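Peer 1: These are the structures, in structure tokens.
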Structure 1
Amino acid sequence: MLGLKMATDPRWVNVVERNLEEILVDHAFCEQKAASNAISMIVQYPHYTDLVQAMTAICQEEMAHFTMVHEKLMERGLTLGFERKDPYVNDLSEFLRRNKTNSSPEGMFVNKMLFAAMIEARSCERFKILSEELQDEDLKKFYRSLMESEARHYTTFLGFARKYGKGIDVDKCWHEFLEFEAQLMEKYGTSETIHG
């Protein structure tokens, strides 16, 4: 359903389990960044009323998830700590910056939607793995509960790319992006972060 071309190495869960604090802190900041991204879409594209409504809902949902992850940290006697860099996100962003075919305003819009869709798709895949493979029963249930919303967000962003990407072969761009992301994933799966 997600269309990802490379699955996460199942051994990634073993890395995560050695440092659950790190995955929770990283996850909290992923939710916060997703909410911030939704707000920036509202600011940049206020003329797309349906997008504004969808991004408002996503922002609220992502901040609710942030709160839930923060509560998991507190339950375990842990603190949020400081934001971590996300090399995966930077690599995706760099690929889209180099894509000169989408330099028009419509193309830049499509890139932003595809960028968000990819992050949501990979997050959904990672949450599924966590919900199935973690030894911690509480976190297994927790990640299962979050998985479906990531899938919904993925389809929302992809839908807006197709709707407003006038004159752009969005499906071709998405396929190329998926191919790049698959190659990228060869170097990820070794750290206890959502995308690492």
Structure 2
Amino acid sequence: MSTKREAPAAQRNRGPILEVLARLWPDMPGTPRRLVLEIASGTGEHAVHFAGHLPHVDWQPSDLGADAIASVSAWRDEAGLANLCAPVELDVRAPQWPLDRASDLFCANMIHIAPWSCTLGLVAGATRLLDRGGLLVLYGPFAIDGQHTAPSNAAFDADLRRRDPSWGVRDLAEVSAVADAAGFTLRERVSMPANNLVVVFERR
């Protein structure tokens, strides 16, 4: 049985996300290669797609679950991309991560399907790994000033909280406050399909 998993949502959103990432990390001759650490890589489909379209970027996938690591490895083996690193096991709440340094961090669809402590751990880890100018890029649904941006997001939030009271769509102001206190500035937010956002924080 194949360990490679598929996520229809990842297949739908990878194109629009890539448009943003390609703008954030353009291929500019003479500039050093970037190492992007992807948090919560899930199936591995994002990692393969982004690494394949950004050959000037070294992409480091990670996840906490053994099934996810196996799936990412299977997608990576099939793709055979030189700039796609082997996945590492990573718990964002751990005080030490497998990497000591990265150019940027990317995290899609994690902070709402995890306790708030994972958001705190993600930002703390980004603070340790990133130098000034490094980017922490988040993708997913967010509430804005206490209000959901669409009825579908409100229903999604209610479903998440029914499944686990510690989960839920996060308010961008609360996430931004944590990031600001840790030394990050909200650089931009980009509206995406299906009422999601890409949020870009820059290390000061």
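Peer 1: Kindly point out which one of 1, 2 the value 2.6 was derived from, the read-out being distance in nm of label points 7 Å out along Cα→Cβ at positions 53 and 181.
Peer 2: Working through the options, I get structure 1.
Peer 1: Using the calculated result -25000 for helix-only ellipticity at 222 nm (-39500 (n - 2.57) for each DSSP H run of 4 or more, over all residues; to 500), pick out the matching structure from 1, 2.
Peer 2: That value comes from structure 1.
Peer 1: Work out mean count of other Cβ atoms within 10 Å over residues 109-116 for each of structures 1, 2, then name the structure with the largest result.
Peer 2: For this comparison of mean count of other Cβ atoms within 10 Å over residues 109-116, the top structure is 1.
Peer 1: Computing distance in nm of label points 7 Å out along Cα→Cβ at positions 29 and 93 gives 5.0 for which of 1, 2?
Peer 2: Derived from the structure labelled 2.
Peer 1: Moving on to the next point. Out of 1, 2, which has the highest value for volume of the Cα convex hull per residue in Å³?
Peer 2: Structure 2 comes out on top.
Peer 1: I've got another one for you. Have a look at 1, 2 and say which one yields 18 for relative contact order in percent (Cα under 8 Å, 6 or more apart), as calculated.
Peer 2: Here the read-out was taken from 2.
Peer 1: Which structure, out of 1, 2, was Cα extents along the principal axes in Å, for residues 69-140 alone calculated from, if the result is 48, 28, 17?
Peer 2: 1
Peer 1: Here log10 I(q)/I(0) by the Debye sum over Cα atoms at q = 0.16, 0.20, 0.31, 0.32 Å⁻¹, for residues 45-84 alone has been calculated and equals -0.55, -0.67, -0.97, -0.99, so which of 1, 2 was it run on?
Peer 2: Working through the options, I get structure 1.
Where a number appears in this text, it was derived from the coordinates with a stated rule and is not lab data. From a predicted model like this one, the values you see are computed outputs, not experimental measurements. Cβ atoms are built from the backbone, for glycine too; each structure is taken alone.
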